[in-house]
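Following this line, the structures themselves.
Just so you know, all these numbers are worked out from the coordinates, no wet-lab data involved. As the structure is a computational prediction, the values presented were derived from the model and not from experiment. Cβ atoms are built from the backbone, for glycine too; each structure is taken alone.
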Structure 1
Amino acid sequence: METRELWHISGNKSTINKARISLSNEDDLLIRSHYSLISPGTEKIVSRGLVPENLHEEMKVPYMKGEFRFPVSYGYSLVGEIQEGTSDFPGQYIHCLYPHHSYGLIRKDDAFPIPEGMPLKRATLASNMETVVNAVWDSHVSIGDKVLVTGFGNIGSLLSLTLKSFPGVSVSVLETDPVKQDVANQLGLLCYGSPGEINTRFDMAFNCTSNEQGLQTCIDKTGLEGQIIELSWYGTGQVKIGLGGTFHSERKRIVASQVSRIPDEKASRWNNKRRKELVFELLKNPEYDKLITREIDFEDTPQFFDSLREGNNNDIGIVIKY
């Protein structure tokens, strides 16, 4: 079987290579890709070669090829169809962690069956929805809380829409991009265009901007003993924030949240499989379809990453179609 694979060969160039794969292990499955999700923040860092050297091993994802120092073939949210191999779900559509490849080989245990009736494009949101679930757990958000989300990109939009369904929770969004503002407004979210417009003091804030200004706004706009959940990953970038205002006197806390492990307080009862089941239960809400704002053909992905490296992106959810 010939497969086509997206590779970043340097910090300023991507290409599609061809490779041969064959099913040789009885526990493997041959998957034909239908859609995969691009996570612009993380994948911009990877495509520019900005993954810190000391995190190269830790940041590897399943089935990644190459190395972060280049060349590298990366990606982590793919929806495909089982073509060959022993499976309890012949012909089943599955979600898995896999790079942007047209065909792939995965272990049977790494294939999660997509519930019947779930649109395949929406199913690509599963990996980032796992990040959202962890963020909600880490925040301990509760009934009646006033919440600020800075950044209405892939993670921020998923998080905002999910929190909107919590009883009594009021969700506000800070987003400077007019296109993303419009989507937030269509979803019934209160959206601010600049920090100066915000007069509310929030119980907690989530930074999803991947920039220090978003984090600073979260610090400044939370109230006494407020909590800031940091969801951005900066790679080798340096972050400068001001802690001389109310941060110390009001006993505020900054908490890092990340998807790779279940929080300790949940780990005795939860595992990755149970979390994934929850994710697909949440994704039954058709409103999440509105968060996929762009679809690109697989053949056009090198050009897309050229643009992404330059910072040209005002889309929320971007899927590759194979």
Structure 2
Amino acid sequence: MPDFDALIARLRGNIERVFLGKPEAVEMVLISLLGQGHVLIEDVPGVGKTVLARSLAKSINCTFRRIQFTPDLLPADILGVSVYDQNEGVFVFKQGPIFANIVLADEINRTTPRTQSSLLEAMNDYQVSVDGQTHVLTPPFMVLATQNPFEYEGTYVLPESQLDRFLLRVRIGYPDQEAERRVLEARQLADPLESLEPVLSADDVLALQARRREMKVAEALSDYILAIAQVTREHESLLAGVSPRGCLALYRAAQARALLAGRDYVTPDDVKTLAVPVLAHRVIPKTFRQDGRAGASEGIIRETLNDVAVPL
């Protein structure tokens, strides 16, 4: 049996060689990977969103593709297209960049809703349908998307159906002064990302994901997750509460956090810590606050946690 703690330590340490000063953001991305989900990294430009995504991809010996989302990007540019082979007299499918183990969807909100929706089947069902043919994506498969939440010119708001496919929405924030000094020194001569080597194989990731599914979740904790969801569905400030998919996402994310902590069981703290990043982007508030829809949603989820009794 693999040493799961050692695998996790190697992966975490390799990423943190490049992405400095934000261990919480690294943990969230690892939770998404182990939880077989996708992650939306949302923050202002220049705080390392792309660096975090690329350092994860380079730490695993698997295929990686980066898609730069732009207004003129078409679904075929992502999924692929059937091309007529004159020699064989048949149409041959040419795979698009979505056919990779880890896909970086950079500035995902800069493309049209039509192109954004082309990712839905891949992110939910791990397959792509083109011209009536279904093509299965090779596991592990993970989409890391980035967006700037404060820039509106030339952007398109992600629809609820797209947001719901992300296991987590993560914010990075600015590093402290000491971490930022280390960033300056590390990049004085060269970009350390270029020398980053893989420390895990795709099979190692699959083994970790299988181990995550073995994390024990007490019935009381399952009821705790369901109670949180029920309160959001009845909340007077929400048009729509947490769906069953959201409950399952919180369940899987809590299992992944337990695995990262070296435990084989989930605690109430796992659920409470992950409730906001897992659930806030899945609910629809009736009104906007000064800090926007995201701030309103996060505030409501925090209120909900205060209203639901924590199991002992």
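Taking helix-only ellipticity at 222 nm (-39500 (n - 2.57) for each DSSP H run of 4 or more, over all residues; to 500) from the coordinates of each of 1, 2, which one would give -7000? The read-out was computed on structure 1.
For FRET efficiency 1/(1 + (r/R0)^6) of positions 185 and 297 (r between Cβ atoms, R0 = 30 Å, to 0.05), which of 1, 2 scores largest?
On the way: 1: 0.50; 2: 0.20.
Checked 1, 2; max of FRET efficiency 1/(1 + (r/R0)^6) of positions 185 and 297 (r between Cβ atoms, R0 = 30 Å, to 0.05) sits with 1.
Across the set 1, 2, mean count of other Cβ atoms within 10 Å over residues 49-56 reaches its highest value in structure 2.
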